[in-house]
Structure 1
Amino acid sequence: MEALFLAVPSIMIAGLLVAAFTVVRRSRSVTRAWGSGLTAEARCLRSYTTTSGGGDHRVSTTLHHVYEFTTRDGRAVRFEEANGPGTTVEGDIVTVHYTADRPDRATARRPARGRLFVESGFLLLFISVGLAFCVVFMVTSHLVFTESEPFMP
């Protein structure tokens, strides 16, 4: 039984660490694209939504955009970005920021370093609370199992 109380939080911790890594990687990628100084005019090729949840769970909808642009050296690059503005529709021209070494990680977001910092910070704080909960749960459950004595008749 103790193994169950250790295995489930361990799996949750692994998932939370992957989520934290993803938040930091995406934040660094967007910051690098904004800081590179390279911009291009991109055309929105497609916009679509995906939904998740339903049934007994809350339904969430994510708006995706597919953009295509040409880098300064003439390469055509196509990328997809989630959670873009709802006012961008197919055929619109937008300015994208990209890095020379990874143009496929471009972003159509307007530079807003403070907002990105706050969003990433709150996500990491939320993940940290989840990690702390899992660790405390594992420690307390371990203490309960090691301190309990079997009943003697």
Structure 2
Amino acid sequence: MEIKLKEGIGELKFGMKQKDVEAVLGAPDRQYKDDDKNIIYLYNSAKLRLTFYADEDFRFGYLIVSHPETKLLSGKIIGAEWAETEKALKEKGIKEFEKETFDSLENYFNEANWIIIQTEFNEVVRVELGAIINAKDEFDWKFKA
């Protein structure tokens, strides 16, 4: 699947409801509610975690992916070295990253695209992407039912 900045992943667009996601991916392998009452879908073979926000009428608004075939900007991202990934992103105009370190993990966060690229031992191990909040302080849903 390809990550589409500000939009989603593959055919999934931020703003979809559970039924819309299930029409694309089928039923999740596991489903649960987090502490904020959001619904979480897990798809094992896709190594994909989707969050449907309770306070947004259960619209799809956040994803975490770690599948080795995942692409970003037409290149594989999982397993890539951070230096190469950062260079490719900068060439596409994505330059500002806040770095946080946790034990052997490093998170690189770009707020403009609401993306977190997580590395371990200088290799990308997972990507998190969230729906963008617009100037009106509302989610900029890409899926129009």
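All of the numbers you see were taken from the coordinates with simple rules; none came from a lab. It should be emphasised that the depicted structure is a prediction, and the values quoted were computed from it without experimental measurement. Cβ atoms are built from the backbone, for glycine too; each structure is taken alone.
If you line up 1, 2 by mean count of other Cβ atoms within 10 Å over residues 73-80, the top spot, with the largest value, goes to 2. 1, 2: which one has helix-only ellipticity at 222 nm (-39500 (n - 2.57) for each DSSP H run of 4 or more, over all residues; to 500), as calculated, at -16500? Traced to structure 1. As an exercise: semi-axes √(5λ) of the Cα gyration tensor in Å, calculated from one structure in 1, 2, equals 25, 17, 15. Which structure is it? Considering all the candidates, the number was obtained from 2.
Consider the structures 1, 2: one of them gives -1.05, -1.16, -1.28 for log10 I(q)/I(0) by the Debye sum over Cα atoms at q = 0.23, 0.25, 0.27 Å⁻¹, for residues 9-88 alone as calculated from the coordinates. Say which.
Structure 2 accounts for this read-out.
Comparing relative contact order in percent (Cα under 8 Å, 6 or more apart) across structures 1, 2, the highest figure comes from 1. Structures 1, 2 were shown, and Rg and Dmax of the Cα atoms in Å, for residues 57-128 alone at 12.1, 39 was computed from 2.
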